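What follows is a group of structures, each given as C-alpha cells.
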Structure P
Amino acid sequence: MENKNADEILTSTSKFHITLGLDRIKQILEILGNPQDFYKIIHIAGTNGKGSTCKILNELLIKNLPDKKIGLFTSPHIFSYSERIKINNVDISKNIFDNLIFKINDLAQKNNIDLSEFELITAVAFYYFYIKKADYVVLEVGLGGLYDATNVVNPEVSVITTIDFDHTERLGSTIEKIASQKAGIIKQTRPVIILKDNLGFDIIKKEAKEKNAPLIAADAIKTEIKNTKNYAFIDGKEYEFNLKGSHQGQNLSLALEAAKIILEPKKIKIKNVLKDIKWDFRLEYKKDKNIVIDCAHNPSGIKTLVNFINESFKDENKIFIFGCLKNKDYKKMMGLLFDNIKNAKFYFFEFDYPSALKFDEMEEKDKMYFEDVIKYENKKEHFSKILNEKTLKIICGSMYMLKQILNDNKS
C-alpha cells in the first residue's frame, strides 16, 4: 500500500470493473456506520443534464441557505478526482481525499470487499460529507440508477432528467429499459420530479405510483440567447442565465422544483444565482479565445451542442476537434455533426485512453469528413496551431479527452 498513491489505486486495472449490484457498497458503508444517513439528499439521475441540474440546484441551495453546508457529488472529473466532491463549491483537499481512499480501500481489503473505482469514490464522498457535517447533499448518479453505487440513499426528493440512448450495453437498447433503470432511484413515498415531455415519462409515472411517490411533472422554462448570452424567463421575469443552451431551461425547471421542496417556494432567490453559475465544459464559450468546449459524449448531447452552435454561430466558420470512446454510438454522433453543421472543418483526435476510438477503426465513409487526424503523441504541434486560430473552435465528444487537450491550454 505504501508504494501506491490514491490515484494509482483508483486507476489500477482491478478497480475498473462494473459488476451490477449494491451489495459491496452497502457492506463498506455499514462498516463506516452508514454515513449517508446523516444528511438530507437530493438524488439526480438521467442520460443528459443531470450534472447541470445538480450544479444549478447546488447553487440555489448555497445562495438560499448561507448558514448551511451543501455537499455536491458529480462525475466524471477532468483534471483531478477531487473535483467530484465539494462542500459549498470547495473541492475536497487532495490530502483528505488521499487519506480517505487509503482508509476505505484498506477496510474493504480487510473485509474481502472488492470495490470498483466508482464504489470507492462514492464511499469516500459519503464519509467526507459525514465528517464535515454537511446539511444537504446534491447527489448525481454515476450510471443508470437502479444498480448505481449512489442508490443506497433515502432522499428528500429524486429528480430524473432527460432519458435517451447511452450505455445501452448495460442499461438496455430501448427507452423503456433505460427509463426503468433510471426509475430505480424512486423511493417509497418520496417525491420524484420529471419533465412532462421526458421520453420515459410513462415508465417513471408507473414506478412512482407503485411506490406511492408523489410525481411532480414540470414544464421546461423558456430560455433565449441574445448576443451569446442566455436568458431564462421565470414567472414573467427575465434573468441572465450563465449556462448556455436552450436545453438548460429543462435543467433549470427541474432544479427549481427540487429547491421548492427544500426551501420556501415564494422566497427562493434566483437572480444572482443564475447569473453567477459556472459549470466548466458544458457549452462553455471562452470569448477571448473564440472557443466552445463541451463534454457532449452521446448523440443526445451532440444534438444539444449542434442546436447551440446553430443558434449562436450559424454563419461563422468553424473548426471542430472531435474524439470519443469506441463504446459510444459514434456514427450517429458524427452524423449529427456532419449533416447539421455548415462552414466547418473537422479534426479527429486519437486521445490516449484504453477504450478511445482509433481513426483506423472507423469506416472509410466516416473518415472522409475529417480534415486530418491528430495523434496523442503529436498533439502539441497540432493544437498550438489550431487553438491559436481566430476561427471559432469547438471541442467535443468525450470528457476523457478534454484533459489531454486542455492540460497544456488551461488558460
Structure Q
Amino acid sequence: MRVTVGVSGGIAAYKAAELVRALQRQAVQVHVVMTASAQRFVQPLTFAALTGHKVITSLWGEWDAGEGAAEQNGIDHIAEAQWCDALVIAPATANILAKLAHGVADDFLTTMHLATTAPVIVAPAMNVNMWSHAATQANLAMLRQRGVGIVEPGTGELACGMTGAGRMAEPEAVAEAVLRTLGRKNDLRGEVVLVTAGGTREAIDPVRFIGNRSSGKMGYALAEAARCRGAKVILVSGPTALAAPPHCELVRIATADEMRKVVLERMKEATVVIKAAAVADYRPVAVSAQKMKRTGPMTLELTPTEDILAEVVRRRGPGQLIVGFAAETENRMENGRAKLLRKGADAIVVNDVAREGVGIDADDNAATFLTRATSVELPEMSKRQLADCILDEILVLRRPRPVVVEVDGLEEAQARVRKESLPAGSGRRTVVVE
C-alpha cells in the first residue's frame, strides 16, 4: 500500500511527521510532497530521514519517486499521481482547500491532486475564524461532493492563542481514515480479539526472576493490526519497553499465573484469542522473601507453570477461534504440528527463533501458519506486515473450505487436496490429504 502525504504551510506541519510514522507502522510505503510554505515550518530533511526518499518540493526540482515510479512516466507529478494508492494532505490550510476546490494547479501538490485518480483525504488545520468562514465551509462542501474525505479538526487551544475548532486531527486518527478509505480496516469489524504479548517474570526473590528475551513486538503488532482493521482489542501484556498501541485496552501482568487469570476471565468477551506471549514454562517452587546472598553454587527447584493455551482451548466458547504460537529452534514443522494437535488450537504460528535477524527481540519475523489441513509459509518481513498476514489467515478460518474432489477413483471424502494463491508476499497455502 502506497500513500503520498502532502504537507501545506501551517503550524501543524510538525504533526505530519507523526502521520508518516503512523502510516509506516501499518506497513504503508510513504512519499512526502511539501509546498513552499510548508518548508518554512518543517525542513524537508525531516521527512527524507523518516521515509528514506527525497522529499518533493517543487515542480522543477529533482526527486526520488521510489522504485518503479520513474519507469511509469517521465513527467514527475504524473508519475507520483500514478504511484500512490491514496493522497492525504495534512495539514490542509484554508489556502490549499481553496485551491483544491477550484482546481488551481500552481505547484507540485495541487498539480498532482488534479492528476491522480486515487482517493484524496484532507485534514484541515487553521484559525477558528478561518475554519468557520463561509468561503472555507463552501470549499469543504464542494470537496465533499466530489468524494474527498475530510478528517474533521478538533476543538481546543490553537497556536494563535484562540480557542475553538481548527486543530488538526491527531495523526493516528488521520492514519485510520486513510486505511479505512483504502478498505484495510473493516474486515475485522464486530470481532473482539484478545492478544497476549511479551514474556513473563517468575520471581526467585524480591530482585531476581526467571524470564526470557521476548520483547512483545509481535503481540503488539498483532494488537495494532487488529485494531486498525476494526476489531475491539484486549491486549494482555507482560513487561515490555513498548508503548501501548492506540485504542487498544491494555492489561499489564508480570507472571504466568497473572496472565492465566486475566486471559481466562477476559476470553469470555473474545471471538478470537491469539496467544503470542512467551509464557515461562517453569517457576521456582519457593520464592525467597529476602534478597538471596551469593554464597556459592545454587540449585533452584522449578515446577511447570500452567498451560494457558490448553486451558483456553478447553474453555472455548461456540465459534471462538484460538491461535497459538510456537517458538522453535529445531525440527520446526514437526514440533509445531505436534503442538497444534496436542493443544487442540485452530492454528499455530511457528517461527524459527534460532535464525539471526528474525524472531525474538527483532523487528522482522518469518513464520508458518499451521492448521490441521493447511500450511502457509510467511516469508521474512516486518512484524507489522506479518501481523496482517496472520490476521488474513485467521479470516480464512472464518470461511468454509468447500474443496472436495475425486482423484483416481478415491471416494470424495478421502480426497481433499487444493492449492490457492495468496496475496503477494504471504506465501502459498497447501491443503494436505486427510
Ranked by distance in nm of label points 7 Å out along Cα→Cβ at positions 181 and 285, which of P, Q sits at the highest value?
Q
Structure from which 0.05 was derived, FRET efficiency 1/(1 + (r/R0)^6) of positions 149 and 253 (r between Cβ atoms, R0 = 25 Å, to 0.05), options P, Q
Q
Determine which structure produced the value 10.9 for mean projected area of the Cα convex hull in nm², for residues 37-220 alone, calculated from the coordinates; the candidates are P, Q.
P
With log10 I(q)/I(0) by the Debye sum over Cα atoms at q = 0.32 Å⁻¹, for residues 245-292 alone derived as -1.38, matching label from P, Q:
Q
Can you rank P, Q by FRET efficiency 1/(1 + (r/R0)^6) of positions 21 and 141 (r between Cβ atoms, R0 = 25 Å, to 0.05) and just name the one with the largest value?
P
Assuming 23, 45, 28, 5, 0 is P(r) over Cα pairs in 20 Å bins from 0, in percent as calculated from a single structure, say which of P, Q it is.
Q
Where does the value 55 come from, among P, Q, when percent of Cα pairs over 12 Å apart, for residues 309-348 alone is the thing being computed?
Q
Structures P, Q compared on relative contact order in percent (Cα under 8 Å, 6 or more apart): the greatest is P
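A short reminder: the numbers here are calculations on the coordinates, not readings from a lab. As the structure is a prediction and not an experimental result, all values here were calculated from the model. Cβ atoms are built from the backbone, for glycine too; each structure is taken alone.
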